[in-house]
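Have a look at these structures, which come just after this line.
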Structure P
């Protein structure tokens, strides 16, 4: 009887505990899921608006590539729509709750921000980058600050609510445990087992990602800190992994399919890692993996192609999922922050790289950023201090062996050292400062031409290079004309040189520019002809005066490849048939020169005749324009 009563009491106690615990757990899960979803939505809103602002800064800064400009604009719109999606989800979640007033405030400021974005595009497209930056950093930043401030307040409230829920849950668990102990004193072992089970459930709820069931970000950080304290962190390689094309599946097949992919991806990684290794979700489709050193290549191979069997209402098929990863091999004395920052930097490089989806962190990443900033700062000062010098490389009429023109080239004399353009030009182009340098050189060219005329020296036509970035500025042509008039020089002594790739980015603007130059008797030329994909079709569409054949066309002339020679000959004849002048650059051997003359290409530029000359050296060449012999240098 006692046994039966004891057993009945035990069963009753277990049943009571089970029902109570189920109720507690279910209620807590609902609360947690509700609060977590709210946190995720507002976090995503803040993340998206930050991403949107970053893309706008890139849009303003990236002046040299229209295709990239359009891509950034599309990306900004995509982020905009994503932010709207999350604010709508947040609205649906909090309608009728204490959080609803926060939604209205966030929505109002968010709407104010996105409603004024067109002003940034307007200023940028009109070449007013300073105003665009100022507008973005002041007017629009005010909306962003309000949104983030409201989100921060709401996040604190949600955290407090979660903490209250957790305390309530713990209290109710304690009550349930106490009640169970009273009811089942005779079955202490069962009670201990029950308490242990509750602890495991609570631990799971606090440390696991609810969707994927792998560790959450806080748990990963805790483990990393523990490894650091135990001097074990240096035994691991950290990998930041991102699912490739996840957005495609999520947007085209719905969130259920996206969730299934996330869960399957996390599950497969969890199967791959060993017990002493870790995987955690870092929000969205991002994961952190701690792998033992020596297993990196196996992990990379595994992450390259993970097959997932997806079965939802939206999609039923086996898909191959790829990964994009930033990888950092920890070093002695590294802490968690250092490791995670390095990994994040490598992942950013992987996202930007078109060559590899798996990028290892290198110290060079930090050094490159610092070096770029240093060069940009020094270039800005150099322009103010007149450190940039203009060299002139002669163009030669090979029939008469006489000077017939030249190209203005820039050199940087910094701290008594002549710095190659390959060092500073890419930095200036990437930061949108190349336009300042181009006009610096052009003003120097016009000044030199006027000075030569005043000395009684007959100048030749000078070609001055301009980046395709200028084509975005509607005042580009007018500014050139204004400078020519300012120095009172003959416009026929000026040739504006643009690269062939300018046409691919902005053919309409380039065509209009060329026509306006013709109206003012200013010559134009296309540089690097033959290096693009649509060179031949450009000849009929673009009414430039001069076509410069790229050096790569004649590099193999000395090898006696008759087919190649015939191709070059046909290109030259075609240019002539379209009534364009032709010049070949990079002529370095007499055989190349003789071949060009034989196919009626009479003008050349290259080291066979002259390297780029300083102002004074070129002035001497102007005084003695006939080459008594070709100079191989």
Structure Q
């Protein structure tokens, strides 16, 4: 077993502009599982999460809501904590960037960097994205088609006096550090991305103060300025441990962090800005930054600003916390993007949890109760099929450890399920019900049932970091004493013959998938209907209303539409999109399902053009997409946008709009 040590792990600190969604839960549940795994093995573990509460976006939202910024964030952060409690997140500290100790430490940090010449005052002129809290150069905005390169939203041209951090001064040193420490950025693909896209082309100095808003940490030696997001937010990982305070014992004990867990969209801040800040402060760098992928819906990133989010509170209420934790941890390779769907969630619950694990426990306990009066028998006659099962159980802790050391969480769970599946196969091979029919089979039956109970005990111990409520239920049904439920008792043979089993409720009741999906479809339709203002609502007598077909107007064909201002036109976000896949929607006479590449994003769009195009006609074509149209569900498929087409008056001829020359997808049409 690995040597006992300290272990410090962090999530990103989340921005309280709105309630959290399942994507945030994914990041935090994964971090929690890693922290629990290390605690279980005896490592002295510190797990940090929190909220990043300053900035212009919060100030504006609070003003719009008619409350103070502090009151605004207090309400939302309370929701964060409620969600983490619901999901059984075992954090050791929750930091808020409005906490007094953090404010003082950031001011101390800012002054130190200023005094040593790493922060200087100048004037900033450039483009600013409020939702992303990011500044962009002219060339970056031009390359992105006039919008924010991160979120695709509008940017503002700003000019203001600011303090700047000499990021460029440390660029060469960081490049060398990354090359000398190949595991610093994980997964490995993110290392090349940071080097090629950001570091090697050259770094600009970083704006670290603002004067155009006041909701931030004041620069204590220059009252016009507040500390801008990165120095404020990123420093939480050390201020939470007492850096810059009178008591820095936690900092001295746990820093450097073993791993920062972050979403891939903020890897560059954590692997470029944050380590350079630490270099300038003369502090050690974190051992690793791990950028996980997104949990996406139909190929698109969940976003509070887009409104395409899944509420984890509702899912937990419907399926239970452990079912949601299991899905988040098992479904997606950690480090890659994965798709959330109700179908995938229900399949995981029914297959892995209800059929494989829950049914195995139920059958085992029921057979011990039926054949031995609920008393766990001592092993009797041994046969060849026992050896493979016992060997798998004995090897399992090391296999799980190997996967978790590399942060391969889904693979660790897959290893555990190999033993679960082996037990189910073992039942089929040994046929306990047949052994019970004869006196000669009794000794063999004792061995089979003991081996099943013992395997389940080991499974329950190893599941403890991932499914936080289920192991206790398993131990209760198996009659496992607390000493036999401890990690130190993982060795084979820990189950005590003579223990009493207790039949209980099913761990995970099986879900009627068809009925459940029908429920979600109805709920989605209700939500869509509620989101349409009454003035915009139109009758839809036909279920196949096609968003991409030419619109029929109430006025005559010769009547010109009313004139609009340019600002009205500018509200429509038109983008070039490449059709990468297309298929018919079988139950519709009109609709095609198109998969579109829109820059780095993938969209699903339903279009009522089956009469004019076959799927093969469209694949590879570049079309024009209305990208900011509200999503609608057509024939059970959610459509995120509309492609533009031209047609004659009778709709006998129709043509999707394309470009004359080859152009990249994602470019803005204007």
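The numbers here are math on the coordinates, done by the rules we state, and not lab data. Just so you know, these numbers come straight off a predicted model, no measurement behind them. Cβ atoms are built from the backbone, for glycine too; each structure is taken alone.
Which one of P, Q has distance in nm of label points 7 Å out along Cα→Cβ at positions 104 and 216, as calculated from the coordinates, equal to 2.3? Going through each structure in turn, the value belongs to Q.
Determine which structure produced the value 30.3 for Kirkwood radius over Cα pairs in Å, calculated from the coordinates; the candidates are P, Q. So the calculation was done on P.
Looking across P, Q, the calculation of helix-only ellipticity at 222 nm (-39500 (n - 2.57) for each DSSP H run of 4 or more, over all residues; to 500) that yields -20000 traces back to P. Once distance in nm of label points 7 Å out along Cα→Cβ at positions 488 and 576 is computed for every structure in P, Q, the highest value turns out to be that of Q.
Computing semi-axes √(5λ) of the Cα gyration tensor in Å, for residues 96-183 alone across structures P, Q gives 26, 21, 16 for structure Q.
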